[in-house]
Structures are given as structure tokens and as C-alpha cells.
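Please treat every number below as a calculation from the coordinates, not as lab data. Being a predicted model, the structure only gives us computed values, none of them experimental. Cβ atoms are built from the backbone, for glycine too; each structure is taken alone.
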Structure I
Amino acid sequence: MLRVGLTGGIAAGKSVVGEMFVALGAHLVQADKIAHSLMEPGQSVYDEIVRHFGRDILNPDQSINRSRLAEAAFGQATASSNNSSRIDELNRIVHPAVIRQQDEWMDAVGLENPQAVAIVEAALILEAGAASHFDRLIVVTCDPEQRAARFAARQKIDLESARKEVARRMAAQLPDSEKVKAAHYTIDNSGPLEATHQQVEQLWGNLHTVLAAPTGESVL
């Protein structure tokens, strides 16, 4: 089995690329969905988050309001403000639990199909120190203005607000240039979807070449 990490900055198009891989036959799990499940009432991660960030982040039904949690962690601020200690605090609670579940999921996929390509889509693979859990790492990039426009459409906010929010969140992540250096492959999602799909299809072939290589042989 081949363990693949799919990462990239906010609104780069990771989910779109992930769906393209699934259509070709890959297995995929999204770290964000794992995190959502771990933040449900009754989970130990939920208890830790509430203990560290207070009950003001809760909805009336006691579920975590993710917008309030993001505001508590990232602060109200601009990209230049420093609220990294609160972000780090949240990451120390969530990341280890998410990584454990990712590993368990990949193990289960491998038991079911030793020839599978198992992809974990996660924004913070490198920041969480989880790159070593994967055989190959793919980074999705896009033009900064496209990133803001996509985020604006997704959140239904104006473009200027989207630019500020994207800048704020990107400030808490490694820049694309550093992610690209650490990756085995890069997909540029700046152009039309057809161009992205062509890159995904080519990369899918490369992944199967790696999968077919004898154990211990390095194939890039």
C-alpha cells in the first residue's frame, strides 16, 4: 500500500484534487472531518478544548462553535498580529489525536487492499510534524488572488474580507514555498480544472509506479 499525504494552504483546492484522485480509484480521508468528529461532546479532545478555551466557544446545544473557536485561537486580527501561543495550544490538543486516527485508517485500508493508494487530505501535515507518516507528499498550490476569491465564494463574504482572513490563517502555516520544498510532487491548481485534472492523472500514474517498485527501491 502507498500512504500519501495531500496538503496545501487554505482554499488551494485540496478537496477538488482529492475528489479527482478518488475518481481514479484512490481511498481518501479528510483530516478536517476527523477533527470534527473528535470535537463532538463526549470526546476527550472536546473536553480538552473546552477546558483550555472556555465555554464561550460553545453553542446552546453544547457543541463547539468552530467560528468562535477559530476566533479564540487566531484572534481578531490582522496577519501581522501574534497569537501563535493560542494556535499552538489548540494544535497540541487536536493534532496528535487526528494523526492517530489517520494512521489507524491507513492501516485498515492496507489490510483490506495491500495495493491501495490511501490519501490523507490535511492542511497541516508539515506543521504537525506528520510528514514521516507518509510514503509520498503532494502539495496543492494556487495563485494568491485565486485563493482569496475561492475563500470569499466559499464563506459568502466580500473579497477584501476574504483577503484579510486568508492572510491571517496563512500566517499560522508554512508558506507554499516551504511546503513545495518538502513535497515529492506539486499540483498547480491556478489554471482551469482541466489542467489540474491532467496533472492529477499524470501523478496517479507516478504513484502506481512507486507502488509497483520493489520494496526499498526509491522511485521519485
Structure II
Amino acid sequence: MRVFSFLVYGILLLTFQVDAQAPGSSEPRYLTAIQNFHRGRDLEIMNRIDEANVHYNEAVRQSLDEVARNAATRDTYTAMTWAMRRQGRFNEVITWGERGLGLFPDEYRIVQTMGEAYFFLNDYESSLAFMRRYINAMPRGERVSVAYFFVGEIYRITQRFHHADIAYTTAVHLEPNLALWWFRLGSVREVVGDRETAVEAYQEALRLNPNHQGASNGLARLQ
């Protein structure tokens, strides 16, 4: 009788474990809001945009539910603002980011995301303030190279080219494998007449991406 009971228990336990996973996958059916965001971003990288948006929408839905239940955490507001930023919902990033920072003023993941949102809303001074805030607080942060790149973009757009050079130089030092960043660095060096280092930056952009037309054109102008 005891053997039979243990067999029944074992079958029930196995059934529960299988049911807790998605069919044909080792991935659990339930994902947190942060996990849904990361899954969405992975799908977006593969250009599976519709599938990515399913996960982004779920991340937002879960986050709003947590807010409604007074169960919101740092991750709640981080996941929500990250997902909204990927979907281009920049005004909502600002609204929910401000609420999140009101509760967690040292949540620098939100700070950096708000800097990006303000940039895409063409509010460059607000974007710069948030990016500086992130850089000063998180000099070794996961997104610090991106923050420096956006600072460079702001200075380039507002024609503060020497400042842009410094920011882009820092960005490529931290993350040297992005052709676009080297191209931007070359472009501001070209504007200020720093011909030799502009050529070097364009050459590095072309080494990383031989088809980068902007870098190719820039190099042709200078040579």
C-alpha cells in the first residue's frame, strides 16, 4: 500500500513539474515583468517585432497590476519604463519614471531610461541632466557607455563639438565594437578640423562595418 502511495505521489509531482513549463520548452510559463522585458528585447534583436511587443505589453500589464495592488518594487518601475521605451512610448516613460523615482530616487536604471526618453522627445537639456546624473552615480554601470554616447549625440546636435568628441571618445573606449559610435566620433572630429584622428575613427568604423556608407564617404572626403 505504501509503495502504491509513493508511486501516486511521484506521478502527481512529475505532472505538476511538466505543467509548470511551456509545452516543448524548459522555460517556465510564468515570467516576471523584468523577464518579459528581456524576452521581448531578445526577440526584437531577432527582428521578431510582433512577438517582442507581446512580451513588452505583458511587462507593462504586470507592472501596472503591481502598482494597483500596492505591490510595486524597483523592478516594477524599471521593467515598465524599459518596455515603454522600447515601444517608443516616451511620454509614458517620463510619467512612470517620475513616479518610480519618487519612491526609489536611487534607482539609476530608471534615471538612464528617462534620459533616453527625453532625448527622443528632443528635450536635450533634460536628457543631458539625467545622463549626467546616471554617469556620476554609476561610473561603472551597465549602461554607462550608452549614456556617454547619448551625451555625445546631444553635444553634436547642439553643435558643442569638442564636448561631443570627449563624450564619444569615452563611449568607444568603454564599448569599442560599434561602428556607428566610431562614425559619430569621426564626424565631430572632421567638423573641428582634426583630420588625422577623424580618419582613424572612420577607418575603425569601416573595420567594424565595411558597408558603413557614412564612414566611407567621410574617409573619401578626408583622403
Next on the checklist: When helix-only ellipticity at 222 nm (-39500 (n - 2.57) for each DSSP H run of 4 or more, over all residues; to 500) is computed for each of I, II, which one produces -24500?
Outcome noted: II
Item to check | At a computed 9 (relative contact order in percent (Cα under 8 Å, 6 or more apart)), which of I, II | outcome: II
Next on the checklist: If Cα extents along the principal axes in Å computes to 53, 38, 27, which of I, II did it come from?
Outcome noted: I
Checklist entry - Thinking of I, II, which structure, once Rg and Dmax of the Cα atoms in Å, for residues 101-164 alone is computed, gives back 16.5, 48? => result I
Next on the checklist: Going by FRET efficiency 1/(1 + (r/R0)^6) of positions 85 and 205 (r between Cβ atoms, R0 = 41 Å, to 0.05), which of structures I, II comes out largest?
Outcome noted: II
